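These notes open a run of structures that come right after.
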Structure 1
């Protein structure tokens, strides 16, 4: 249930409460000039709308929404519950979080509430209810935005007791089941009462920070508990909103590849997914693309909203590079190409004070309409008008899937051994990047996803294998598909206990291998992989083939000549295993071979820096997005007859097609041309 309209919503976070109303007049004039039609308001307004526990004042918010309606703009209305007002923190000190080191915080910052605090839950839901009562029928209301960028953990006594209750429910009240799951016979940890259990922190199971724990099972469950505790806060607000407004879509803004929260556990409870994209500006374009596809995959491929991006620069990093001319347009259309049905910014007008006064904004402190940033925003607004409704509700027709699993991410990075240098995101991104640069559309899906639509399933760093996943992966290969997985996969079960079988555990039959040993080295050490003309690093598993054929081998050490990459025939298909962290060229070579077997290498795969993505509208119209991420013109030969929706230019199949530096084309493909 994504909000709909005649075109992609365009706008962003707007905080007019920071300014006198004569500034609002100028803001709306500039919004009209830039094609801004959607405003996110009220995100941090709790202290304004509720100045005391028994006092609500909606005077300013009324004027904000009424003015938006008068101007013909729609509003994404936030509940404002992401940051406590000072009076609440002082009156109810238990709402202030206790950190990992056991320190109860005093009032300050944001994301500063304890999710287990009854006072927080009561007052936050009461505010959400008041807002729903007042604005459910407001003509400007487009969707509800609960809280903001949920995150952080609390280790207070309230959370400790809530954790124990969560464990009682998870393990059906059985301490025997809990002790077995956590393997508590190790180090005399066997629990005889739930009251004995403490949250894993610097005062209990951890040393050298949150990733170093003596009991991975305890820490893993606390990460899951924190996800559920914050989700409970969201659901409490959604419930009271729904009591007064059964129809308006409800969301909260995610943060892409955000490790602390398992968004797969949240996704069923959102009417549509939205997220805030702030990639490092020196990251390859496949990094934000992976996050976009992850967000799209949270709700079975449904379109999502780009709720925030900076129009120019961030302010929260030590160094904050500026987006170069053309980069904002490219980033916006990349999001749309990967499934975004809205393009919003943070922020519309720059704050005068506090920590985000230097954060990029559509309108700067001087309020000018002749800045480069404002002109670029306005140009994008005009192009979105040209697109109209064409991309809305369009899906991605991917035949390749990449498995992304928060449990595997957590378990891998809190594990003692084999290597703390292995980072889940980096491994997953390497394989995603290889597939995308080969021209394949990719769905990023959870372990529970239906895999029947896919010819290729990439499962890098699949550290934890849960439920019947191994059987479903075998079914992909049985019917002729290809499954690829990597080092450190198939190691542990859902409780982070090692499988009592040969590595890679339940994946071993599909991969046709056995692994008894693994070597781990510092990042600067490189192992040659001669057959792929590349190198490998970090972890080197020593593979014993059990039916698999060797594709590439290690070049040095006592295991020189043993398999580094294998391929195993399974049913009508194949299982590929990569036993080491190949450098990117090696990953590219292996993934290209896998995709080529299924004719999934795209027609423009050989053009460096050219990204392609496809969306198919409900009426069957195919839109091909071409994105040139280089500062040189990209010259290609059109593979199909198409019309560029941004220019109106028609290109016949076989004709030359040129993209400007950092250029974008949105091609409506001719059905007759595709069917030939």
Structure 2
């Protein structure tokens, strides 16, 4: 394996590489626009939209730039998916061309600039930037600007390079807390190179650094005014800061999202670029990229494992991509082709995922999967149902959301950024509670609402099932007894909402009546069964109990279960349950051949009848009837 990287390619076969890049960029850009107009807003995007409707210098979860850009896009193109994502699409489209320009300037004309641009375009983490309005997009733009400035500074320090550096540092500071890692690595990389140390002694560089540092002032001021809530969440509360083995999954996960051979090329590029025999600019690319990726790899053994973090090393990959053409040049032709094919296939797979999420019929097929995209699903159905309920309720009925996800998504679709939100574990888990409090949108419950009617919208799948009953009882404490809900089962109930029409009258001593709870023990989800087969499980409804349980296949009643069988283990597990029927909450039903329209995959559900007259359909699960 060579010890150094040779970026010279002699200008051979430039035109095919250039044409390939331009054609691929055009195709990917069109696809991104189409997908961005159809893909439902991710819950974080919806909350950033809400922040954009409450313009401020900084917010509890982020600096201000993401919200400002969304507000700009909405003002230009309207309050729709395309408007929200427009500025991010433009930035994502610019990144590959910026990479072409950097590599061309540093290593000369030839195939390398166009291949580096193509690698930026096909890398799934980079090629899909802009489809969603997320802070990673301006942060990637800031990273490339800083890379551009760093390479200029190695050659000479001038006002132009200082301005580019200042712009990159400012955009990064206004994008995300994580940009601190890019700044730290950049200073270290320059300090390790003679020309970099020369640049760091120039006053113009420090003026640029001071300008970038000033961009952090709004975020720091917000934290000083709010008991460091944002810093505590990002640096302390969301991370366990104890050694765990999850970091071992970094390499296979990154190989999956970067594609295996492209990941190998990036690793090789970083390794070779670290050799002292390389030109300083090559070493700078290697140091910037290698230290960022290695740093996040080490952090993976101590940091947050519950939220998405696979995209964190992207700034490092953007630096290493400049060296990929030289690495691939030393590989056999067949291996280079496979590398590009796999990268393209990886990008196509991500696009296919977004397209599938955008099509309700395709998304519904994934309802029983562990990776069901709940954060994209059901918001249009929910908004329509809320509109229908409000049309039937008294004028002036107030909408209150169970948590920040529902509040933001409903707010976007109803063009109302002032929907109140109950105190909920999710608000704190995602660092949004302080911001809701600042906006005056977090409500303690009925005592804040007065006597007017309220439509309460609850996400029944937004908490783990083992915590759901406790959450229902917390709702009773916040709003009083819960009336029979309107149940929305989106994608067979994988996304489940409950709509409660609350009036102003509350009896002080009224019992807590919760939505029904149920479980099917047999057959399990996805099981293959032969006719006839039994359906067995349990169900209860705190406060009043259940009178009947019906079994459904594909939404059609196929049997009425025998309800009231003894199952003392249910009360033992749900210790706080107040269903008066305990322990007689079990049920059993037999599904006969005559009741089933045919073999194949069927969705088995339950219809639960409460003694208070409520009727609730439970989440459906697939069974394979043979």
Structure 3
């Protein structure tokens, strides 16, 4: 129901009140109705519009007067801001049965304008006025402002993120914030008698911080006025003009926090200095905190991160040389992290995941640091967090970390449509145990965070059958330049056995596996094909992968033509599986260039038959082991409907 201010009318003295431009003022005339009155009429000066609210059964009388029926209400609005105090008048005349005027009630109104405004239309500009500002809606025709978590570090010398600071240290920090304008207009004498208060609900206050831009002769000052433990702010020296506020997010959407935050500006009548005041008018706006968004392999690569291991038998210099050549082809930046920085922990894909946040006025990458916490524990915070590069993490309270907490166990599909439902930013994939079983599971705080972002509705698939337990051990997505725009690659023992039987039938049964791979036993195709224990292991693994195949077909809207089976064998160690040879599915995707782990398969005709089949299936080349920052989606997340 629209806001309206109630004014008590009186026939014994004139009433005086302040109203806000366009806001309803309800005239309570019941207590002032004189004895014997049966009808009334209302007259007002030109800027005042009178609304008589009545039931369909009640009609005005012949002389345009209205009967004093209980269901009739009188509401007025003023459509022009006052130039002087009390320049709008309303007169109510009461009449007896004989039509004689019994008494008159006068109201003098001063109209002011108060408007709290944000980027309602999400076009990077603050819109004046606007309807339904207190609503936030999804979709291309939706409305409502967007707020970024200020999780980068523009301010030199500070210890954490900018959102950890209760002050603004650099103008660059303002670029990450959303603008909110409080516009006021009207006679200055009136604002001296009333308060204008900016306020935030207590439940939202720890999720945001608001700075008031205060003009000064030297340089602008930014005063923190709302946020944790600051729920309201009374403006000083209000007059006709604008007050500019900068709003930053302090928290991403999460369990218990939808991401919606509201702010209100209220005009308060304060009868005396110690009074809390009563509201005459309140204007409310709503922001949604921008979600953290993952980028799939189909997005253009920007920067590849890799760890350098220089010393001992684990040196990866040869790998780095191959990677440099690949990135030169792909025209992509390479960032090599030193062994000192990574504390000899090379598995950067397991430690962190790259994504981004976006508002109409600003987009920047945000690294999500896993709770894995090995040698790379502090790397993202110390080396990646910086100007226009944000940081977020979730640490499970008092829980032992499992292998499924590593971000090799986190992936995201390209955009898909499933049974008519569009997922324009893809769907997050999380490796888990089977729905009815216990076992290792990604930490609840991480899963809650991923689900709360809303725009990439997660799908939990079965990865716990693996020793490592990571989804990237048996699936990945690669770009394709037809139909859906991608293919799902699945590791496949069946495809591997089919290939080996094919080579055996061609007379290559004595070709051996693991040629050139140190510390492994060379086995021929014939030996692999007669190993019944290995067959049993891979029959079980194929069933696990087929379970996921069906889930992914249903949840991503795929058919068999969208899936490529990549030859791979596994071996059970206890109840869980390891890859028998380097897994080609666990690859680096850089547009048309794929960096594929060398499988060291049986050499037939001078060439590894697994590599040959892999190239035939994917038109691919070269080995990998890295993490990639990719270009954000062109699609705006607020245009979707979750």
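Read-outs: derived from the displayed coordinates by stated rules, not from any lab. The shown structure was predicted, so the numbers you read here are calculated from the model rather than taken from an experiment. Cβ atoms are built from the backbone, for glycine too; each structure is taken alone.
Given a value of -0.30, -0.51, -1.11 for log10 I(q)/I(0) by the Debye sum over Cα atoms at q = 0.06, 0.08, 0.13 Å⁻¹, for residues 295-606 alone, calculated from one of 1, 2, 3, which structure does it belong to? Derived from 2, not from the others. Taking distance in nm of label points 7 Å out along Cα→Cβ at positions 55 and 79 as the criterion, the top-ranked structure out of 1, 2, 3 is 3, with the highest value.
Can you say which of 1, 2, 3 returns 17, 45, 28, 9, 0 when P(r) over Cα pairs in 20 Å bins from 0, in percent is computed? For P(r) over Cα pairs in 20 Å bins from 0, in percent, the value 17, 45, 28, 9, 0 is produced by structure 2.
Which one of 1, 2, 3 has helix-only ellipticity at 222 nm (-39500 (n - 2.57) for each DSSP H run of 4 or more, over all residues; to 500), as calculated from the coordinates, equal to -4000? Mind showing how you got there, number by number?
Numbers: 1: -9000; 2: -15500; 3: -4000.
So the calculation was done on 3.
For mean count of other Cβ atoms within 10 Å over residues 391-398, find whichever of 1, 2, 3 sits highest and give me its label.
Details: 1: 19.4; 2: 11.5; 3: 14.6.
Evaluating mean count of other Cβ atoms within 10 Å over residues 391-398 on every structure, the highest lands on 1.
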